[in-house]
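Before anything else, here is the set of structures, which you'll find just below.
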Structure I
């Protein structure tokens with residue numbers, strides 16, 4: 001089989017679709033491209049395609065990655081152009097590399113995500129700044145994640161690579177977060193905003209936040225650069 005890794009985007013046009021719907025968009029693009037994609041065997045064959053860390057609904061990104069397989073050899077420029085032309089609005093193909101030799105699965109390689117966030121301010125910048133400073137200063141903090149199936153307590157600070165930064169923008173706040181991704185899990189930017197509001201008094205509504213993932217790294221570099229060397 002002939003394997004590739006692609007760096008793609010999730011733009012404003014598709015901000016509010018789920019990860020499953022995003023994957024379905026990509027599958028349909030492969031069908032339009034007429035590329036000879038490899039399929040799994042069995043009763044319900046699926047394209048052999050894998051993604052890195054899934055985005056939450058409402059989050060955009062210029063750092064999405066997927067691995068896929070073809071059953072026939074094609075030159076890289078042809079694969080790039082055929083896939084690029086078939087992708088829908090909101091998905092752009094930025095880079096494409098062949099995967100030679102053995103490589104870990106994408107989910108096993110990713111260990112860090114970097115985010116930029118804009119969120120409207122419902123109080124003063126001083127209040128927001130103090131909330132971030134107080135959060136950055138604590139050594140440990142436990143957050144209760146509630147899902148339809150269960151509740152789980154998460155120690156948040158284990159996932160913080162760097163202190164959160166915050167600056168004032170017109171009508172709101174600009175924030176940056178560097179979040180560690182472990183095999184056992186991680187924390188979402190929206191969850192961190194909720195922690196800052198509920199436990200540290202940050203005057204924001206996390207549901208109004210515009211969250212953008214600008215980098216997804218493994219071993220200190222973007223995932224595609226792990227195979228470009």
Structure II
């Protein structure tokens with residue numbers, strides 16, 4: 001099932017077939033940055049169904065109000081968490097799963113030998129230390145402030161339409177000739193993610209990372225220049 005632009009890319013639990021025995025959803029969803037209400041996600045749970053919720057970007061949401069990590073009252077729930085997004089450690093491929101004992105045991109039987117490297121384990125320990133958790137909390141608040149600054153800047157462009165209610169460390173935007181704009185931005189020193197690599201999106205979509213205000217200011221200037229180059 002693909003979330004629809006006309007619905008604001010918001011989850012409608014009723015759209016999931018009743019006979020689905022496996023449902024996978026990201027929250028916040030990548031690349032839309034939409035944060036779905038926890039109770040809407042819980043409504044997807046059914047006896048005999050496995051409900052996988054990828055919360056890889058949830059630690060970027062201040063307070064994690066819609067998180068399901070730690071819930072034990074949802075049948076078939078499996079929560080996936082990453083330890084690499086906030087810390088920029090994507091190459092280490094480290095994260096963890098929260099699920100019932102039977103599910104964890106089944107996953108353990110299926111996993112390959114030596115699935116996690118020593119550097120990744122060392123990083124995992126560092127990422128869950130008290131000082132790191134406090135720093136991650138501060139970082140989430142900063143991301144929220146920096147995202148608001150980015151959204152305010154994007155609102156000045158008539159050519160750009162932003163997916164509303166972004167809550168993650170990125171925003172999804174739509175514009176005409178976005179593929180050309182992306183190439184212009186690359187020439188100006190800014191790499192943005194193309195949208196047509198995500199199911200359901202076309203070449204008119206771009207995903208923009210949230211950065212600090214100084215970087216965002218330079219990016220908005222580059223975007224203005226790129227739009228002028230493409231449209232004139």
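semi-axes √(5λ) of the Cα gyration tensor in Å was computed and gave 36, 18, 16; which structure, I, II, did it come from?
Comparing all candidates, it corresponds to I.
Among the shown structures I, II, from which was the value -11000 of helix-only ellipticity at 222 nm (-39500 (n - 2.57) for each DSSP H run of 4 or more, over all residues; to 500) calculated?
This value belongs to structure II.
As an exercise: distance in nm of label points 7 Å out along Cα→Cβ at positions 15 and 31, calculated from one structure in I, II, equals 2.9. Which structure is it?
Source structure: I.
Matching task: 0.40 is the computed value of FRET efficiency 1/(1 + (r/R0)^6) of positions 63 and 111 (r between Cβ atoms, R0 = 30 Å, to 0.05). Pick the structure from I, II.
II
Match the computed value 9.1 of mean count of other Cβ atoms within 10 Å over residues 143-150 to one of the structures I, II, and report its label.
The read-out was computed on structure I.
Given structures I, II, which gives the highest value for mean count of other Cβ atoms within 10 Å over residues 39-46?
Answer by largest value of mean count of other Cβ atoms within 10 Å over residues 39-46: II.
On relative contact order in percent (Cα under 8 Å, 6 or more apart), which of the structures labelled I, II is highest?
Largest calculated value belongs to I.
If FRET efficiency 1/(1 + (r/R0)^6) of positions 151 and 199 (r between Cβ atoms, R0 = 30 Å, to 0.05) is computed to be 0.95, which of I, II is the source?
The correct label is I.
Values quoted throughout were computed directly from the atomic coordinates according to the rules given, and no laboratory measurement underlies them. Everything numeric here is computed off the predicted structure, so don't read it as measured data. Cβ atoms are built from the backbone, for glycine too; each structure is taken alone.
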